[in-house]
Structures are given as structure tokens and as C-alpha cells.
Structure 1
Amino acid sequence: MTERETTRLAAWSHELRRVHQQLREALAVTRASLADGTPGEAATRELLLYCRGFCTALDSHHRGEDRTLFPAIAAAHPHLRPVLRSLEQDHSMIDHLLTALGAAVDRSAPPEELDKHLEGIAALMENHFRYEERQLLTVLETLELTATSRDVLGPL
């Protein structure tokens, strides 16, 4: 194995951490925008932008994992299939919460309601990220995967 190949293999664990951190930051910016409480149409547009951007990024990240990363892990490490199923269930629950947030944003729900949606997403997302990192980072250091980071972990 060449040095470049070794670097790419180890990079999957670093990429996962990087994407998770960017999603955490996107959620923090979204919540800060909501907490700002600036009234008016401009503030509503800003919140819509942050919410839509965050929701799209998180959804793309999970779809990439479900489509590319998890099947590769399952093939190389069959003993991790129960962990992967659990993570996929989290993805489904997070998708449900993102859909509910999107509906609340579409109907211009009050900031307190939007924050409750974001709080629920934040709690489940953080728990999910920590579990995923505990269970998969070591595996990602040796996983042979020829896909691009964007295809595997989303556009961040």
C-alpha cells in the first residue's frame, strides 16, 4: 500500500469528525439566528436559509452514509451490522424531526416552537454523532473505500 493510500484510509475517520463538527456549527448558527429575535421579514428569510441549509446538509450526510459508507463497513466488518442498523434507525428519526422542523418553518411557527424542534434535533444528533464516532472511527482508519468524501459524507 502506498503512502497516499494509507493517508486516504486514515482520512475517513478525520473526515467523519470534520463533517460532524461542521454540522454542529451549522446547528449552532441556526439556533443563534433564532435566538437573535430580530423581528421582520429579513430575519425570517435568514432563519429559513439557515434551517434549510442545515437540514439539507444533515440529510445529505446521512443519505451518503446509508448509501455508501455503511454497506462498505458491513461488508468489511459484518459484526458491526447491529451498530449500523442502530445508526440507520437514528437517521430515520432525525429525518422525521427535520421534516417536522421544515413544516414549522414553512408555516412561520413562533421562535419558541422552532427552538424546541432544533433542541430535539440537537439532542438526538449529538447522541448519534458520539455513538457513531465511538463505534466506527477505528474501523474507518482501515476501511478501503474508493468513493469521494462528498458521496460518502455529504457536501460539507
Structure 2
Amino acid sequence: MNGDATNTLLIMRHAEAAMGVPDAERRLTLRGAQQAEQVAAWLAGCAEQGELAGLRLLASPYHRAQQTAQAVGRALNVTVETLGLITPEDNPREVNEWLLAQPERQPLLLVSHMPLVADLTGLMVEGRLGCGPGFSPAAIAELKAEVWASGCATLAGFFQPELR
């Protein structure tokens, strides 16, 4: 995690979830719960180093994203807000517009789903859809930017719990 004066956006895919229907009600597997706790511990360590002060934690309304975000929220002692426009099939351009309306210099963590997390990362960094990184469950992309305009962000880091 890189601390500096630019805006910070963390884009996280929810942890591993079980199959099932309806999609919005799918829950984390045991492994997924462990992934969420591992990422939460990593983020808590970042926070202890003075990073993420004032973090705003937002999650998709889908159950698996809420479960993942709750683990992070407990570790960071922050409340999870539900953001309805970050479900799997939502439009990354609408999320970009939402980001532009947020206060500057407040770090944000969005807990969402594929394909939105990859498409949003590609849009923010490359300025176009379809070119974002692959996100394994519970992976986090750290973006930095002066302004959240499409194509103006830098991919500052990428964390995948199974690689740590």
C-alpha cells in the first residue's frame, strides 16, 4: 500500500462464494470466509502504519460482498455502506461518475464482483473497458489518481490473498 497525497481507491472482489440461486443470495464458502479475514488482517496492518485514515467502505448489496466487507469493517473498525450501483452487471461508467462526485482525499474501498471490478479498474487506468486485470476471489487493486476521471488513475498495487 502506498501512502501519498493523491486519491486512493481500493477495488476488491468478494471472497470465494458458493454456487447457488438467486445470485444475490450466494454466501461465502469456508475458504471465502478465511480469505476475507486474511485480507482484513492485511488491511488492518496497513491502517496501523497510518494508511487508510478516514477510509469509506462500500459494498454491493449482494450477500457475498456484504460478508466480505463486514470482515474488513470489523478489522478496520469502520461501518460498511451499501452501494447499489456496484453489482456484477452494473455499468463501470456509472461508478466512475459516482467517484467523480465523492470528496477528494478520502480513501475508498469498493467490495464488488467480476466483471465489474476488472472493467472498472481498466476504465480508471486505461480509459476503456475490457482491459482490466483478472481478479481472483478477495483480490484488491489499489488505484491512485489526482482526479477519478477515466484513464487518469495508476495501478499502484495488487494484492491477492493466496499469494501472501
>> Quick check on the output: 17.9 is mean count of other Cβ atoms within 10 Å over residues 49-56, derived from one of 1, 2. Which one produced it?
In response: 1
>> Given a value of -10500 for helix-only ellipticity at 222 nm (-39500 (n - 2.57) for each DSSP H run of 4 or more, over all residues; to 500), calculated from one of 1, 2, which structure does it belong to?
In response: 2
> Here volume of the Cα convex hull per residue in Å³, for residues 25-80 alone was calculated and came to 57; which of the structures 1, 2 was it taken from?
Replying inline: 2
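Relative contact order in percent (Cα under 8 Å, 6 or more apart) computed as 30: which structure among 1, 2?
The value was obtained from structure 2.
Where a number appears in this text, it was derived from the coordinates with a stated rule and is not lab data. Computed from a predicted model, the values in this text were never measured in an experiment. Cβ atoms are built from the backbone, for glycine too; each structure is taken alone.
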